[in-house]
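The next part holds the structures, each set out as structure tokens.
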Structure 1
Amino acid sequence: MYLEKDDERVLAGEFGETRQKMMEILVALGRVYGAERLIPITSAQVSGASYKTIGRWGLAWLQSLDARVAVPTVLNPIGMPQEGWQEFGIDEEFARHQMEVVQACRRLGIKIECTCTPYYLRITEYGEHLAWAESSAVAYANSVLGARTNREGGPSALAAAIIGKTPYYGLHIVENRRPQVVVEVEGGTSPRSDHWGAIGHIAGKKVGNRIPIFTDIRPNRDQLKALGAAMAATGAVALFHVDKITRETRVFNFPTDDLDRVTVSRDEVEALFAETEVEAVAVGCPHCSVDELRDLAELLRGKTTTKPFYIFAARGVAAANPDLVDAIERSGARVITDTCMVVSPRMDEFASIMVDSGKALAYVPGMCGALARIGTRKECVEVATS
């Protein structure tokens, strides 16, 4: 793989051991995937930020690094809110270790805005090259925004953030972004028929790691977010297209006549919605948008929760909308920032959790050890207040 002279000097250790190790990671990835060169990136998002998932060895590795990121970089959700963690039910030992992770990342120059929705925090332009790690963020950036990023691991995203470059392979190359399978969605009249998280949950299992193109559907941006997040969780979808909706379908002509075709049926979607008692309700996987917070505030108007109801959002989104947060929390629900239902040990304490997300439906059983039940947002509010 070709390296510019300054990159060769980094690889030789002239700019310190940490930058050398980060360049070694990028060069190794480039060689594995046949990249011809490194390309500059405009931003990075680093996963592996919760002490629940990285543990003491991951923390020790972060603390051993001595460098600063070269591009704007944010963290994935950590294991607790930075303020109010006691009220959220986090024990002091975990909180201490989690804040050590945060401090290690801050020392590297990473912005401590811990979210799976970094696209709510900064403008990301069509065609920008990124190094993002969280699977739903990757799907959204590639598909909805038309930016270009591979599905990075935590170390490779951090390496790219520190070097300011990433290997030029995979979804950074336009020719590799063509659809590989057509997905058709059976319509229906019930509120569950257009639950895009449930549709994505089924579609991801059918398409695997292929790039799907959907036809004859018109989801909005929040619905595209839910669709992509679920497909990334149950398959390995890092990019999807929706004909005449997502960015690249309005730039390129994608012939589909020779592609495989799969169908997401009404019956398959409906079968996900099992009626079962739950101990808690959680929404915001991925983190809620302003419109989703507004919808929740309206649904909760005049109601009182009867079981724990957690709504996860980026700190910046919550801080910019205090009236919506207040309206939601008057019901007894809690808006939680910096963390999520999947990576926080708090959610491990429940045996069953209702979610409105196809991504959460896939992750909660394995990550939290809990039974997961999916519902519409309205159904989640009804269960939380019944």
Structure 2
Amino acid sequence: MPTSFYIHIPYCVKRCGYCDFNTYTPGELKEGSDIAQVSNGYIDLLIQEAKIARAEFNTNEPIPTIFFGGGTPTLMEPADLGRVLKALEADFGFANDIEITIEANPDTVSKEKLAALRGVGINRISFGMQSAAPHVLAVLDRTHNPENVVKATNWAREVGFEQVSVDLIYGTPGESIADWEATIDSALALPINHISAYALIVESGTKLAAQVKRGEVVIPDDDQTADKYLLADEKFSKAGFTWYELSNWAKSGAECRHNIAYWEGANWWGLGPGAHSHIDGMRFWNVKHPNAYRERLELNQSPVMESETLKLEEKENERIMLEIRMPEGIAKNSLGDAALLRLESYLAGGQISKEQWEKGQISLTLSGRLMADRIVREILL
């Protein structure tokens, strides 16, 4: 089975209030430092870990997809990211149609930097837009200038990126339906062919969670959040975008193949602190903190902290949770009679497509997508 690679860049200029990703500002890693200081030598560590992957994992198949995530990968120099790519290509080989994605903060790129990223082989870029409303960005603690999203997406096209995406967030405290519609319209005016739109989840331990607990901000009710999803799907569809996963829409041929590999249970290897991997039913993950990650590799030790081999039941549960998120859904003959019986109420209620049911598939309708988690729970009872 081909193996994709995820490469974690754990650095951010500042931590956004809603974010619980494994990211660090320079001051959190070393007082008084800047990005250049804390990231010094990090690329060498990634290359060293890639060598470990090559030694431990026996595969002759070339890499189909690579994803630089974070953090803010675009804080790194393009030439340095190119060094990682060259090392992976030398050790594993690249598929002829390899997809190489980078996540980008629009404030961290120039036209020249985007051209350099394209020059080292990165061919897909996803910009964190979140919202077009300044007051919504303020609640999220995002500091980027919305005007830079317009500039950055146009520059990306001009320097040769054929795959350009934006990430949006809906359901932020204080965001009205009109705010969300304006964000959708702003996104659709951009030269993009892919959109990810996620409902805000308030993660415990974040600044935003503390604000909610203190009553400083109020989370919108579920009905309003559902209305925002329906509005997004309607407007995206009219603009030529088709849903291919619950939170992702693309124009034909612009689907993110790296993410599809995740959802289809393919192999992937994660490089960097806290990165997770899945190889042939075994999951393992690296030590979380960048300093601990550095210490292990400097001692020529594997950065892997723990691992687990998935049991058959765990594999099956994961398959169901992931496959239900895609239009093709789940094959009926892969479920037992009791699970199918429990789904009949959703079939009658219009949440599961009758047309696809008759063809042997359990596929969610638009209303079914709004209750995907509930339907999964019914299947797994």
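Structure above, values below:
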| read-out | value |
| --- | --- |
| Label whose coordinates, when mean projected area of the Cα convex hull in nm², for residues 113-304 alone is calculated, return 12.6 (choices 1, 2) | 1 |
| Structure responsible for 0.50, with FRET efficiency 1/(1 + (r/R0)^6) of positions 177 and 313 (r between Cβ atoms, R0 = 41 Å, to 0.05) calculated and labels 1, 2 on offer | 2 |
| Computed 12.0 for mean projected area of the Cα convex hull in nm², for residues 57-208 alone - originating structure among 1, 2 | 1 |
| Which entry (1, 2) yields the derived value 17.9 for mean count of other Cβ atoms within 10 Å over residues 137-144 | 2 |
| When distance in nm of label points 7 Å out along Cα→Cβ at positions 65 and 161 is computed for each of 1, 2, the largest belongs to | 2 |
| Structure with the greatest value (metric Kirkwood radius over Cα pairs in Å, set 1, 2) | 2 |
| Distance in nm of label points 7 Å out along Cα→Cβ at positions 105 and 345 derived as 1.7 - corresponding label from 1, 2 | 1 |
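Throughout, read-outs are computed from the coordinates displayed, never taken from laboratory work. Since this is a predicted model, take the numbers as computed values, not measurements. Cβ atoms are built from the backbone, for glycine too; each structure is taken alone.
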